[in-house]
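Every read-out reported here was derived from the displayed coordinates using simple, explicitly stated rules and does not represent laboratory data. Every value quoted in this text rests on a predicted model; they were computed, and no experiment measured them. Cβ atoms are built from the backbone, for glycine too; each structure is taken alone.
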Structure 1
């Protein structure tokens, strides 16, 4: 169960006042399926992902769930640039309750997956975008979740590394579900069972993925 109850989320405007992404909004996600979140720019998709993951808090209302949700895989807001990838991995593992040998196993997983060699112990602020993406993707895959939240995340790096990433991604999703934000129709069709279309603060659920995509593309 993932349920939004009277959720309000807003941001201050430079000119004064506030922009409301959601206002007294309630919704219950369909269960036991992978979901594609679609909508135009500014519809609130990424904001919803941050709220679901706990990366941001609502102004009012609450999210009720008995599922383990990942952070948004396409976003790296929780990474501390002054720390090395190793220290970031240790920190995240501690947050999720790991310690001792189990913690070290998670760190080793990220290190081996990312294939950064000596740079794994360098501050991440010195990384290229591609190097950082390897770490954030590896961190996400190091932990088991009921739902992986994916915000425009694709496999990164050279063809060999992309192939490895996709293989791991498929392995994880064989046991878990996904809530995905993507403008890539092929990705949505491959990974999602239902479409949630967001527009003007309202949500419509489409059980037929092709129908939901057609609405998003303005063809229905």
Structure 2
């Protein structure tokens, strides 16, 4: 990772995702998180204050060392014990069937091998475990999709790998049979960047 990714982008990320527009969605997504928790793409720790009271400890990962300094400030003020690791979501070192809940907020847009990352999320979840997510991605309007495809090469530079045009529903449903999902435009946000996917995917219990 270069100078921009580690020194400049973390501050842009923190500023852009601190918007009150996201607050209610973070609260909604995290409200039912329970048990052993893994957060993918922890970033600067903006989710910490939205976890339910019964959550006392979480494991978090992010592959950008530059965000850890900002995240540490929030970790020190949090009631939650955070095991924060510099790791990529595509190759998790955790054992199969480890977590009751996995959380991802505005992360799947930026993981290079996103399908592999979702496979890993599925693998580390316990049977019956839940993947809680809110992501932005490909619109359901053809005209907007055209602009998303045009602008994604620029967005990948500005947003440190962020894609505007990923079909999050399709990516999640490749792994999970049970997916409860809402799609909508984020208010006061350009449509090319504001098409949201909010949902819960459940790992089936076999046998």
Task: Structure from which 0.50 was derived, FRET efficiency 1/(1 + (r/R0)^6) of positions 4 and 116 (r between Cβ atoms, R0 = 25 Å, to 0.05), options 1, 2 - done: 2
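Compare distance in nm of label points 7 Å out along Cα→Cβ at positions 164 and 196 across structures 1, 2 and report the one with the greatest value. Numbers along the way, then the final one.
On the way: 1: 3.3; 2: 1.9.
Evaluating distance in nm of label points 7 Å out along Cα→Cβ at positions 164 and 196 on every structure, the highest lands on 1.
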- [ ] Assuming 51 is percent of Cα pairs over 21 Å apart as calculated from a single structure, say which of 1, 2 it is.
- [x] 2
- [ ] Match the computed value 2.7 of distance in nm of label points 7 Å out along Cα→Cβ at positions 100 and 124 to one of the structures 1, 2, and report its label.
- [x] 1
- [ ] Of the structures 1, 2, report the one carrying the highest value of mean count of other Cβ atoms within 10 Å over residues 36-43.
- [x] 2
Open item on the list: Ranked on relative contact order in percent (Cα under 8 Å, 6 or more apart), which label among 1, 2 comes first with the largest value?
Closed with: 1
Task: Structures 1, 2, by distance in nm of label points 7 Å out along Cα→Cβ at positions 20 and 60: label with the highest value - done: 2
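I have 1.00 for FRET efficiency 1/(1 + (r/R0)^6) of positions 52 and 148 (r between Cβ atoms, R0 = 35 Å, to 0.05), calculated from one of the structures 1, 2. Which structure is it?
The value was obtained from structure 1.
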